[in-house]
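Scrolling down, you'll hit the structures one after another.
Only the coordinates and a few stated rules stand behind these numbers; no lab work does. Note that the structure is predicted; figures quoted are calculated from it, not measured. Cβ atoms are built from the backbone, for glycine too; each structure is taken alone.
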Structure I
Amino acid sequence: MTVVSTSVSMATAKPYVDLFAALLTPVIAIIAAYIAYQQYRANQLKLRHELYDRRLLLYNAVAEFLAHIFRDGKAGDPQLMTLLQKTRESYFLFGKDVSDYVTELYKKGVDLECNDTQLHHSNLPVEERTRLAHANGELRKWFGHQFDIAQKKFAAKLSLE
C-alpha cells in the first residue's frame with residue numbers, strides 16, 4: 001500500500017514541479033532586470049556626483065577670484081591666469097550663460113588690473129588719474145556685488161535635487 005501512495009503523491013507533485021520549473025526562468029529574469037536597474041541608478045548617481053564635484057570646483061575658483069579682489073582691491077595677473085585655467089570647462093559644465101559670466105569676470109578683472117597699474121606706475125595728469133580712480137572704484141563696487149550674483153548663476157546647476 002505504501003508503494004501506491006508514493007506513486008500517487010509523485011503524480012500529484014509533478015504538475016507543481018513543472019510549474020516551479022517553468023516559473024524559475026522568469027523569476028531569474030526579473031531578478032536580473034532588477035539588479036541591472038539598480039546598477040543603472042547607481043551609475044547615474046555616480047555620474048551626477050562627479051558632475052557636481054567638477055561644477056563645484058569651478059564655482060569655488062570664481063569665489064576665490066572674487067574673494068581675492070575683495071580682499072586686495074586688485075585682480076593680479078596670477079589670479080587672472082588661475083581663473084582662466086580653473087574655469088576653462090565652464091561652457092561644457094554650465095552652458096553659455098555661466099561661461100559668458102566667467103568671461104565677463106575675467107575681462108573686468110583685466111580692466112581693474114590695467115587701471116591699477118596705470119594709477120600706481122605712471123605720472124598721469126590729475127584729470128586722467130581722477131578718471132582712472134573713479135573707474136577703479138566702480139569696478140571694485142561691481143566686483144563687490146558679484147558674490148550674490150555668482151551664487152545665483154551657479155545655484156541651479158549645483159543643486160543635488
Structure II
Amino acid sequence: MALLFESKTCSRCGGSGEYSYCQTHGTRCFKCHGKGEVLTKRGQAAQEHFNSLCVKPASEIKVGDIIRVDGVTVGGGFFKYFAEVVEVSAPHVYAVQTVDGVKKDTVGIDITSESKKFGRCKHTTSGKSDFRLAQSKEEKTAKRQIALEYQANLTKAGTPRKRKVKAA
C-alpha cells in the first residue's frame with residue numbers, strides 16, 4: 001500500500017522491505033514495516049495534520065458517529081475496529097484524586113459503542129480524549145487535499161515556511 005504523503009526509499013532495507021531474519025517476523029524491515037518506503041519529515045508532518053483532521057474530542061461525540069476503538073487483549077495483542085456510537089452520557093465526575101492535599105475531580109464521559117463482531121462496549125473517558133472517526137471516501141479525499149496543501153507549505157525539516165510558496 002502506497003503512503004499518502006511525501007516519502008523516500010527506506011535507508012535500512014534499500015526499498016526491498018526485507019532486512020535481517022527474525023524468527024517472529026521473518027525478514028520484514030522494522031523501519032518501513034515491509035513497505036520499502038518511509039515518510040520524509042515533511043510527509044510525516046502532513047500525515048500528522050491529516051490525522052488531526054480525522055479526530056473529534058470525546059465531548060463532541062454524538063449518537064450515530066462511527067468511532068475507531070483501540071485496545072489490548074489479555075494476551076497483549078493489539079486490536080482496533082470501527083463501531084457505531086449508540087449512547088453518550090452527560091459529563092460526570094468519575095475519579096477524585098488528591099494532589100498535594102488538594103482534591104481534584106476528573107470529569108468523564110461514558111460512550112457506548114456497538115459493532116456486529118464485538119457487540120456493545122462502554123468507554124469511560126475524559127472530555128479531553130480524542131476519537132478517530134470513520135471517513136467516507138469523499139471526506140477522506142477532501143481532508144487529504146487539505147493535508148497536501150499543508151505539506152506544500154512546509155520546509156524540508158517539516159516546519160511551516162515563513163513565506164508562502166508561489167503557485168506554479
- Given a computed value of -31500 for helix-only ellipticity at 222 nm (-39500 (n - 2.57) for each DSSP H run of 4 or more, over all residues; to 500), which structure among I, II does it belong to? I
- Note on the structure: From the coordinates of one of I, II, P(r) over Cα pairs in 5 Å bins from 0, in percent came out at 1, 8, 12, 12, 10, 8, 6, 5, 4, 4, 3, 3, 3, 3, 3, 3, 3, 2, 2, 1, 1, 1, 1, 0, 0; that one is structure I
- Message: Tell me which structure, out of I, II, gives 21 once relative contact order in percent (Cα under 8 Å, 6 or more apart) is calculated.
- Response: II
- Item | Parent structure of the calculated result 3.5, given that distance in nm of label points 7 Å out along Cα→Cβ at positions 13 and 149 is the read-out and I, II the choices | II
- Given a value of 1.1 for distance in nm of label points 7 Å out along Cα→Cβ at positions 109 and 133, point me to the structure among I, II it was derived from. II
